[in-house]
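Structures follow.
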Structure 1
Amino acid sequence: MFDLPLFPLQLVLFPLQSLALHIFEERYKEMINHCIATDSPFGIVLLEQGAAEEGRSRVEAKPTVVGTTAAITQVQHLPEGRMNIIVVGRERFRVSEFKYGQPYLVGSVEAAPMLHPGQYVRQESIDGLQQGITRYLKVLEGAGRIQPGARRLPNDPLTLSSLAAGILHDINVTQRQALLEADNLQVMIDDLRSLYRREIVLLEAMLAEPQDDHLGPFSPN
């Protein structure tokens with residue numbers, strides 16, 4: 001168990017994913033400067049919808065208890081102490097207690113790795129997710145939403161699952177948080193395969209609908 005500065009945001013960070021952040025609030029400038037000075041990470045947790053509405057205090061915010069540690073890899077210092085930073089997700093954690101005694105939120109946390117020593121992910125699950133990603137991207141290419149091109153997918157299950165979660169743009173933060181909170185990496189990959197199957201069906205059905213730009217004659221009424 002250890003104390004970790006927390007940054008509640010309306011997004012979900014997965015291990016190995018990169019994220020760009022603009023730091024402008026005083027409390028978070030203080031937090032990030034502390035992390036830079038001590039070469040230590042902070043944690044990103046999902047802030048539940050509505051908790052960031054104007055007029056609500058920080059204590060009333062309801063961050064989730066499962067998040068991901070974020071290591072700062074790049075910093076651009078700006079006027080007035082503002083910063084642009086790049087972080088990379090490292091490890092999943094679970095909060096046992098939120099502490100509100102500092103300007104920024106702190107959690108008493110413990111590591112909650114997606115894959116424990118001795119655990120493994122079935123190869124057929126890895127193959128199935130790779131196939132789902134490939135088909136999904138092909139559908140997007142056919143719709144002109146992304147540029148065509150050969151893409152080599154990773155075989156490492158943690159890298160693959162993080163990539164897969166990032167590619168799916170049409171799932172909401174609640175679904176992303178559910179993926180992050182999966183019991184283990186095998187469950188997360190199986191859940192991702194189900195999401196990809198659903199999204200492919202929805203995309204193909206949408207693209208199959210006739211796009212009729214001619215509305216026909218209007219009624220004089």
Structure 2
Amino acid sequence: MTTKKLQNIVEVLRDWLIALYLYQKGNDKIPVFIVNDVNFVFLDSIRSFFTREKFIILTQDDINEWNDVFCLKLLHIKNHSELFYGNDILSNLTIERSDLRSALELEIRNKRIQLREHYLSQDNGKDFLQDLLFGMQILREWSLVLKSPDIKIPKDMKELLSLFDVAWSCNSQNFYYLIEDRVEERKVPALIHDVHHYLSELCTKINNYAV
């Protein structure tokens with residue numbers, strides 16, 4: 001969204017809007033609106049602001065229940081966003097290391113299940129592998145935090161891979177094919193098999209890690 005459009009939305013939503021963040025996701029800056037409540041009748045009246053745009057709308061309840069719902073995603077938004085308007089309510093989010101480990105394990109298990117499903121249903125799994133690349137970035141960042149809470153997370157994805165492999169004794173070589181857009185150099189079924197095995201090993205390591 002343009003800055004002008006964001007400013008217009010802020011004016012319209014002022015009575016409901018708690019905060020507006022710009023979330024850096026890949027090459028995109030995605031607006032994250034945090035509102036007191038959702039009124040679909042009102043939102044329908046300003047639908048034109050959001051048509052064909054990327055955005056996220058969260059409520060105060062979503063933030064209050066974040067630890068049970070989608071803590072890894074929200075923590076990633078917190079660490080990769082800049083405040084555009086309102087109160088910086090995400091700055092106070094913290095997570096116990098035991099909860100972080102549980103969230104990581106659950107997310108890895110979900111990724112493994114999704115990989116099987118998408119391989120069989122969507123273009124041999126190629127599209128999902130690209131989605132998995134971003135999802136794994138979030139997992140790697142917080143896996144590093146699990147081991148070293150004060151660690152400085154590199155922004156470069158290859159540096160992140162290298163640091164992660166050292167910390168968790170992993171081999172993330174297959175993900176370089178995705179980062180460098182060289183998937184065609186591998187047979188997709190074999191690549192997906194290796195990624196699935198990688199996720200299984202990582203899940204075991206996370207589960208066995210004492211906090």
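Values in this text are rule-based calculations from the coordinates and carry no lab data. This structure is a prediction, so every number in the text was calculated from the model and none was measured. Cβ atoms are built from the backbone, for glycine too; each structure is taken alone.
Of the structures labelled 1, 2, one was used to calculate distance in nm of label points 7 Å out along Cα→Cβ at positions 92 and 140, giving 3.4. Name it.
Numbers: 1: 2.3; 2: 3.4.
Checking each candidate, the match is 2.
Quick check on the output: 0.30 is FRET efficiency 1/(1 + (r/R0)^6) of positions 36 and 116 (r between Cβ atoms, R0 = 35 Å, to 0.05), derived from one of 1, 2. Which one produced it?
Working: 1: 0.65; 2: 0.30.
Answer by label: 2.
Among the shown structures 1, 2, from which was the value -11500 of helix-only ellipticity at 222 nm (-39500 (n - 2.57) for each DSSP H run of 4 or more, over all residues; to 500) calculated?
Numbers: 1: -11500; 2: -18000.
Going label by label, the one that fits is 1.
Can you tell which of 1, 2 yields 18 when relative contact order in percent (Cα under 8 Å, 6 or more apart) is derived from it? It would help to have the intermediate numbers written out before the result.
Values: 1: 21; 2: 18.
Label of the source structure: 2.
In terms of mean count of other Cβ atoms within 10 Å over residues 4-11, which of structures 1, 2 is highest?
Working: 1: 19.1; 2: 14.0.
Top value of mean count of other Cβ atoms within 10 Å over residues 4-11 goes to structure 1.
Looking just at Cα Rg over 2.2 N^0.38 Å, which of the labels 1, 2 belongs to the structure with the highest value?
On the way: 1: 1.22; 2: 1.12.
Checked 1, 2; max of Cα Rg over 2.2 N^0.38 Å sits with 1.
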